[in-house]
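Listed after this line are the structures, all set down as structure tokens.
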Structure I
Amino acid sequence: MTILRKGVLTAAALAVLATASAVSAQSIEKTVKVAPGGLYEIVFNPADNDVYVAAIGPRGENRAQVVRLDGRTLETETPVDVSANPLFGLGLNSRTQVLYGTDTRAGAVTAIDLKTGRVLATFRHGDEEGAHVREVIVDEQRNKAYVTIVGGDAGDASRPNLIWVIDGATNRVERTIAAPVGGLTGAALDVAANRLFVTGMGSNEVAAIDLANGQVVGKWAAGGESPTNVAVDAEGRRLFVANQKSGDLTVLNADTGALLQTVKTGEGALSVAYNPGVKQIYVANRQAGTVTVVDADTYAVKANLQTGTFPQTIAVDRATGAVYVTNKARGLPRGAPAGTPVPVDPTGDVVTLIRP
């Protein structure tokens, strides 16, 4: 059994996790267990060089937190209690130091002042309680936040795919935008063009929306199956799409939707991030248990790093090139009898720090 000391995995466990990094300059510097577990999205805050992790905790224990970790050491700092509204997705406005989180169970969004740790507001769109809120994308320049609402098939009025537009000055939904895809999941923002790119996991599409007027200015095939998340290279006019079912990364022209490249990354390609400073793309492959590092110029795979049980989401410190990954743990199978013990998973509910 792997022994944990102060939340850091032992050398033996790290050796198992970092096996794939030996042939590359990429390396796993540290992996730590994060309490209370149940990890989802992670964001990096350049104002304090810390990372913030959505942790819903064990089922039924009402211990949800936004965990704060030192970005250099991954040591735990003072968390934010969000047990009243457990958060899954996170988005940060580093200018205002307001963190937005999605409570998928309640269909609500919470705004947190990171300077004080105080919850500023928890709100919905009107009286809508059943909205499947998922991703939060922040426009710091305009002080807006965009929340994806997962719906049904494209055009299904009973289960619409929507984007909530949040006014950062009031922390309220100021309007909604209809997304022309089925099973809306991820989004990425081109700040200069004021354009939001969204993925339709159900319709295998990517769409571009002009945020000035809410009009759809492009809709294209994703090039893979079950596109779940997307990152944008605004300068190079490219989109990087993680396709969960086909287990690959597709690269699209951001203006025409033309498929430029397909890169096999691993089973369950879920999340994607891009750092233009080092010209690298990162893909978290949930079922494969790996993070794939791709050269953004040549599309060559530079490394497949074994980060943890279920790699979930990725955050990047663009100044240092550090990459942070949340890894979920194995849980109980569906339909498990009451009282069944949760399996011990030494490489689950961990955060991994990767250096380029």
Structure II
Amino acid sequence: MPHLPAPALRSLTRRLLLSTFAAGLAVTAGIGGLVAGSTAAEAQTPIRFTLDWRFEGPSAPFLAAIEKGYFAEEGLEVTIDSGAGSLESIPRVATGPYDMGFGDINSLIRFRDQNPEVGVKAVMMVYNRPPFAIVGRASRGISEDIESLRGKRFGAPAPDAAFAQWPIFSDVNDIDAEEWEMTFENVGFPVREPMLAQGEVDAVFGFAMSSAINLAARGVPMDDIVVLNMGDYGVELYGNVIMASPELMEENPEAIEGFLRAFIKGLRDVIDNPDEGAGFVVQYNDVARRDVERDRLEMTIENNIITDEVRENGFGGVDAERFAVALDQIGLTFEFTDKPELEDIFTDEFLPPLEERRFD
């Protein structure tokens, strides 16, 4: 896989406007320009949306909703910016110029506790199962046995949401990093997987679909890649959510409802046709490879989005009992100023009806 540049804010707008004329003809706008009439343009509500990361496989549902006109059908003109980590996307929505965003709910919980005056909330759960993982190489002595982590060197980006869960992972698994002689090196996102591929570290913290697929794309054999999903080792957390600013929730709740309906349509499309979804990604990321992003997307759908819990309860919501357990785990290593309730962090008031959120 070509070396990816350091994530930079990169705004790519697809303005897909549907202009209804007397004959009922729908006209769609192309990249960066309007071909619809001014009346249609004025009818669109602008939504500036931030991802947590660069344009890769997991962003495909959002891009499908743009490219297929689902946002436009809801009267929305959506601009999507890439991000530089889940921790960054939260303040972008909370205090910056973004109306909505995609980020880690556990980081949102901590952020809200430290900034109680900020009213940003999660409005849809996307990663029912968290993607937090330790990804290592068998050839460096890493296995699915936690004991294999003793004496190892880890690449751990400071703003990474997976590394943020290390205190929970270590607590529930009785790991004393000093006693186990574990070494953590703060590395940049762009060099994380290259360092692991070159043997400069034994394992890295990251999202499974990012680090594992990036390693494979760099030529590391699949049987040499070991993924320790934290959710398999007692970490009972949720993952990424769609967030909305308090201003948008108050002033235009209909826009949020329309955004979520359009997103679900895009999600269904990329589940049915992940290759098409990967095709949307490479339109926005000129160094991405379609086959790699298809693999990344499929891994995300299978491991994080359409889980057994989602099949049973529907997509997009949060189970109150599980959330309470997650809060208790966060509290193992984070001292709450004021421990939140579910409704302080997440609201289901903008979700489509349950029958529209069913997945087989």
Structure III
Amino acid sequence: MTLRTTLCDLLEIEYPIVQAPIGSATCPALAAAVSNAGGLGHLAVTWRDLAETRRVIDETRGLTDEPFAVNLVVDDATTSVATADHLEVVLDAGAEIVTLSFGDAAPHVGRIHDAGAIVAQTVGSAEEARDAVDAGVDIVVTQGLEAGGHVQSDVATTALVPRVADAVGADVPIVAAGGIGDGRGIAAALALGADGAWLGTRFVATEEARVHEVYQRRLRESDETDTEYTTLFEKGWPGTPHRVLRNETLERWERAGSPPAGERPGETDTVATTGDGEPIERYDEALATPDVDGAIEELALFAGQSVGQVAEIRPAGAVLADLVSETHTAISEFPGRSNHDG
């Protein structure tokens, strides 16, 4: 039995499993480990400067000969580096797969194709998917409401994937994201019409992920009811919905009557500092990386509803192998088997 889909053929990967671009948690070690295990590793570079962007791409290429992707948020009102400038560095560094999110891919598709690279765009509706295909993207990523981190949709994955599949047809591969944490979820995504699955929370809970040990402990301890879809942690990215683990910051705000920005309790509290000594205020969207010091549990601890499937912190390659095995098992148990069974 194989798991090969059109996504694998297009990206030249062994398995249709993508490590999501989980912000500052991504690093060369994580992306390379996933790619070396047969999936598609990912670097998120939006909030890295241009020199750091080039460095992490070069370092990842030094760790793997397999394909990996580079993600950019294209909301220039939010990003510190203009997308066009960032994209120039990404392509010049040799990125062969570029994924775009939170914005319009259309102005950038031609430039990416001219560089010989593949482009994917994350969408949250069938209409957005049609627009992406009209713009010439090669892959559509459907992000459902269950996803952790910043969220582009208010539609559940199980409702979104079939709608997008019907909207774009069979010629453009679809990758399902949001609430997928094991092989059963991957198999379900394939049955719904996707050609692959995009997992974030499961890969945050790996040895290579660049996140604080307290954050990973909270992932292990949490279940599917312990996340909240909110706009609370909006300092740094105003108004963008996100899903996080419930914590004292969120509950304190709720006890105060859920007041708006400017009236929230402890609005200007410094709850932690970065490794460079920069303050992280309450309600900041900053990720809890290993060098952060302070009240880690009061920060934005991004996680999807699949968090209940995180039992332990393991090497990313071992997680990928487990996902493949779990998906094989789930597909083999489908009534009548699956079209993806080779």
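On relative contact order in percent (Cα under 8 Å, 6 or more apart), which of the structures labelled I, II, III is highest? Before the final figure, lay out the partial values.
Details: I: 13; II: 24; III: 18.
Structure II comes out on top.
Taking 2.0 as the value of distance in nm of label points 7 Å out along Cα→Cβ at positions 126 and 174 derived from one of the structures shown (I, II, III), identify that structure. Write out the running numbers ahead of the final one.
On the way: I: 2.0; II: 3.8; III: 0.9.
Only structure I yields this read-out.
Of structures I, II, III, which gives 15.9, 43 when Rg and Dmax of the Cα atoms in Å, for residues 230-325 alone is computed from the coordinates? The value was obtained from structure II.
Comparing distance in nm of label points 7 Å out along Cα→Cβ at positions 118 and 150 across structures I, II, III, the highest figure is found for II.
All of the numbers you see were taken from the coordinates with simple rules; none came from a lab. Nothing here was measured: the structure is a model prediction, and the numbers come from that model. Cβ atoms are built from the backbone, for glycine too; each structure is taken alone.
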